[in-house]
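Quick heads-up: structures coming right below.
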Structure 1
Amino acid sequence: MSRETLRLTFTEDAELYDRVRPHYPPSLYDELGELLTVAKPRVLEIGPGTGQATRPMIERGWSVRAVELGAELAAVAQRNLPAAEITVADFDTWELPEPTFDLVLSATAFHWLDPETRVRRCAQVLRPGGVLAVVSTHHVAGGSEQFFGDVQDCYDRFTDDPEKGGLPAESAVPEDSTEIDASGLFGPVTFRRYGWEVVYSADEYLELLASYSGHRALTAQRRDRLYGCVRALIRANGGAVTKRYLTQLSAAVSLNQPLA
């Protein structure tokens, strides 16, 4: 399925998304705050979902305006975080506000934006010296390694596009600044990395899978068979699995160049 189609699947069950999607390491916000030149920044968040990355910013006293494609996701986020200003819109075509933001942040959502325009559009709403922060989440080796090796057989059997080769090591996840560098609109990219783990029961892990776009795009029959296979493996693993994540922060300061 296309990027445009897959990115619409998240809003199909906003309550599930809110319940199961993991949050982000607190140290990410601490280090991001150190990169900013103001104590209480004005933030534009792109793709907040139901507010997993928004809440820590609100709790730090940061002023957050957010643009969310999914109306159902936005409604849950607004319910959770009334202090945030949340607009339902497609950032790719949204009429951009004046360049007054200290920070533009997109957490596990930047890859859903149009790669031809996303960096330029982010630059257009930043004040001079403002920061673009892209937060990405990576599934990496660690935790219940035997389970994650064995579960590949389930994906081989019940999906058409299985991930071959298993999960990468954290050290294999690249620090790629090519797109931001090529724009000429930002200074050097600063990278920060945070490894962390979550323990899931079988029910919790299957709910997590149900929030992923690729799983939601499967036919009901294939999805049910896949989940049955995964559940059986979790039971064989003692009824729980430990999943390791790598969160990567990529941040760059706007050069305040004239924009076309």
Structure 2
Amino acid sequence: MNTAAHRFIVGDQVAISYRTFGDASGGDATGGNASGRPPVVLQHGFASSGAQNWMAAGLVDALVAEGRQVILVDARGHGESDKPHDSASYGESRMARDLVELFDSLDLTEVDLVGYSMGAIVSLLTAVHDNRIRRLVVGGVGAGVVDLGGVDTRVIDQRALADALRADDPATVTDPAARRFRLFADASDNDRLALAAQAEAVNTEPIAFEQISVQIAVVIAGVDDDLANRPEVLAKRLSATLIRVPGDHLGAVRNPEFRTALLDALR
């Protein structure tokens, strides 16, 4: 299953790419479907894309099979969206504003929002500022989001990651966590300079969890995910249900148990 990408220009003149999917029984991606449930918006993780994070794992197909409308978003610097190389163009807060502008451009009145890793941070920040989110599902993050405002820099140093992404030869990268993401970026044929710019701009401001108001919140974390350490801390702060699934940071989202947990959370 595939549809053509749409692109729209956000306030700082960056083009954001998104795709829409849905069943044939009713509605379009901007207005929900015949069941009255809102669209599901999927925001991927760092060095990934909507297609790689969600379509390749079969999650778009699974949601559409349940009669859901799906909007698949490529974050700036990723997928088919524009890829500026200036760190001033990045940060999860800027990506959250991109989502709000997308909701506005599509005249969405309500959404179910799902984010993984970087996309989870983007989703949380979106929920702080936008009350159109009915259900919120975040994966691949844990206590670092509460303690540090975003990616757990106690596990992966963002300066080391940016340097690893800019290195001419990945063999020169000695930091194990940074090397892991460099190899992942290379395998995914990413724009490494754009990713390095994002690595330098990650959110470090406290997230205003008290301003998040959703009907249901769910945290999904891989049991071997070092970037989702102590997910119970995040679940408690978000008043969310916590679901643990097999897998590490890159593998958990592809586990069938992640798919089951996500579908249950959105039913």
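Looking at percent of Cα pairs over 33 Å apart for structures 1, 2, the greatest value goes to 1.
Source structure of the calculated read-out (Rg and Dmax of the Cα atoms in Å, for residues 140-195 alone, 16.5, 46) within 1, 2: 1.
Name the one structure among 1, 2 that FRET efficiency 1/(1 + (r/R0)^6) of positions 36 and 180 (r between Cβ atoms, R0 = 35 Å, to 0.05) of 0.25 was derived from. Source structure: 2.
If we compute distance in nm of label points 7 Å out along Cα→Cβ at positions 92 and 188 for structures 1, 2, which one ends up with the highest value?
If we compare distance in nm of label points 7 Å out along Cα→Cβ at positions 92 and 188 over 1, 2, the biggest value is for 1.
For relative contact order in percent (Cα under 8 Å, 6 or more apart), the highest value in the series 1, 2 is held by structure 1.
Coordinate-derived values only; no laboratory data. Since the structure is predicted, the reported quantities are computational estimates derived from the model, not experimental observations. Cβ atoms are built from the backbone, for glycine too; each structure is taken alone.
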